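The structures come next, written out as structure tokens.
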Structure P
């Protein structure tokens with residue numbers, strides 16, 4: 001048997017290790033020309049494809065795991081769809097674990113880890129100590145919607161720049177009394193609120209403490225009932241579902257949006273576009289987030305060493321009518 005490795009095949013073919021793995025397994029999008037380059041390198045090096053089973057731990061399960069804090073709502077559904085679509089392209093099934101209302105999460109995650117070739121973990125679902133344990137066990141691990149932990153890779157959306165742009169837009173409307181709905185937890189939401197606080201401070205505007213609430217319409221409704229009696233100019237919300245709940249609370253209190261109070265969200269779920277008034281928000285590439293996590297995980301499973309890198313996907317500010325008058329050309333439905 002040849003002593004050549006998949007790393008040498010990749011180097012000779014001028015492609016990534018993950019591409020060599022896909023070409024030899026006939027999974028995933030690999031062009032005919034690239035497949036031919038890989039095959040020539042394999043033949044030249046006398047590389048035995050069966051070595052994939054040893055060097056890549058391939059074929060143990062042909063499954064990936066993904067751990068979410070919750071599976072309800074359009075945000076998680078879109079991310080999961082993107083993840084599953086790409087995993088299927090790569091020839092892998094997906095085992096899904098939701099930690100909501102579940103006891104013994106660490107033990108359950110450890111059990112899942114024995115049944116998959118790699119794991120994607122959403123946000124702050126697992127403690128840093130648990131992530132360290134997974135990384136030290138050698139299990140390929142990708143974090144989603146947070147920055148990388150040592151021994152992992154990560155994929156998230158851009159937060160700070162979009163949050164600053166949204167705050168500047170609201171200040172330009174003349175808003176000075178801000179309220180924030182949605183907890184100041186670590187990760188994505190924390191990055192957004194940090195950017196908002198910095199922007200408000202630079203303009204001499206008081207920085208409010210974010211009001212904790214579940215990221216649901218019901219949670220937003222309860223937060224709205226707490227915040228709106230204080231007469232804020234605008235309620236910035238951690239996600240679109242919270243914003244839709246705040247809009248319901250405003251209606252109950254006979255407040256007009258945006259005449260009495262402006263409301264903004266984050267994510268650009270479908271309901272945001274069809275709300276009345278249509279919701280100003282920040283569009284995240286939800287399916288692309290899930291898909292990117294699946295591809296990065298496949299690379300780790302193929303033998304690429306983790307570099308603690310966070311891949312950041314672009315977001316877009318979407319101005320609609322829930323934050324006040326603006327030039328018609330800016331509005332997007």
Structure Q
């Protein structure tokens with residue numbers, strides 16, 4: 001199995017954001033703002049390849065939820081070079097999937113995108129260490145050895161602020177598990193549905209510590225659209241959300257049909273891994289606090305904005321009322 005790097009949560013849109021290109025893109029008009037939105041044909045651009053983290057969207061398409069909502073949804077897979085935020089902001093795609101912190105960063109840079117559905121209620125990024133090390137907390141992991149982590153992301157900045165990184169050797173995360181498997185003193189960041197499964201298949205026994213438990217818990221696999229589309233056709237956006245919610249309910253109840261479709265699109269993952277990943281992510285998508293799939297709260301977005309300022313990612317929090325829209329009213 002080819003392990004997909006956790007950087008899919010942030011994509012290489014980071015580069016576009018840091019260069020300020022999204023501010024320009026936000027003011028552009030694209031094809032999706034014309035006939036596509038009116039005809040029921042819309043594009044959803046993912047920030048990675050077909051995997052269980054997008055299972056509910058495929059279930060909504062394959063099970064007919066999108067069709068019943070009057071939508072003909074084309075799902076476009078993404079990758080490291082696909083600038084999802086820019087594509088949505090300039091109208092190349094009606095909807096896109098990004099991370100929650102990416103939404104606020106984009107808004108701070110001038111991109112007029114709004115979040116409408118948050119799949120992961122618990123941030124799926126984590127740090128994994130060998131169980132044999134006996135670490136019981138994240139603090140134990142950062143007390144010695146080597147930790148591979150992707151530099152420059154809000155999550156790594158949060159962990160550095162909290163733990164200092166002065167007692168460990170920090171190296172760049174390379175997207176695989178080869179070194180982890182052979183080095184018992186080596187810990188690394190991971191996507192809870194990916195690298196731990198890959199490491200176990202190679203004989204290692206990782207212990208996983210969620211970044212969310214360390215106080216940094218942005219929504220993930222967040223669907224965004226342009227605010228202009230929301231203003232022009234709010235019922236179209238609401239229809240997408242209702243159908244996505246129906247699709248995710250179906251996927252959580254039985255992931256097998258959508259997994260079979262996604263596996264044909266992503267042959268680097270076997271059926272066993274699709275099944276394992278779907279099971280691993282389920283409690284991150286739905287738990288006792290989840291009143292409605294895809295739900296978002298004002299308080300969570302407020303906290304995230306403050307944290308991004310605290311770690312120096314943005315200088316000013318964009319006003320909440322400018323990008324939070326009342327989808328479920």
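Suppose relative contact order in percent (Cα under 8 Å, 6 or more apart) works out to 28; of P, Q, which structure was it derived from?
Values: P: 19; Q: 28.
That value comes from structure Q.
With distance in nm of label points 7 Å out along Cα→Cβ at positions 179 and 227 coming out at 4.2, pick the structure among P, Q it was computed from. Value 4.2 for distance in nm of label points 7 Å out along Cα→Cβ at positions 179 and 227 corresponds to Q out of P, Q. Computed over structures P, Q, mean projected area of the Cα convex hull in nm² reaches its largest value in P. Source structure of the calculated read-out (mean count of other Cβ atoms within 10 Å over residues 235-242, 29.5) within P, Q: P.
Throughout, read-outs are computed from the coordinates displayed, never taken from laboratory work. Please read all numbers here as calculations on a predicted model, not as lab measurements. Cβ atoms are built from the backbone, for glycine too; each structure is taken alone.
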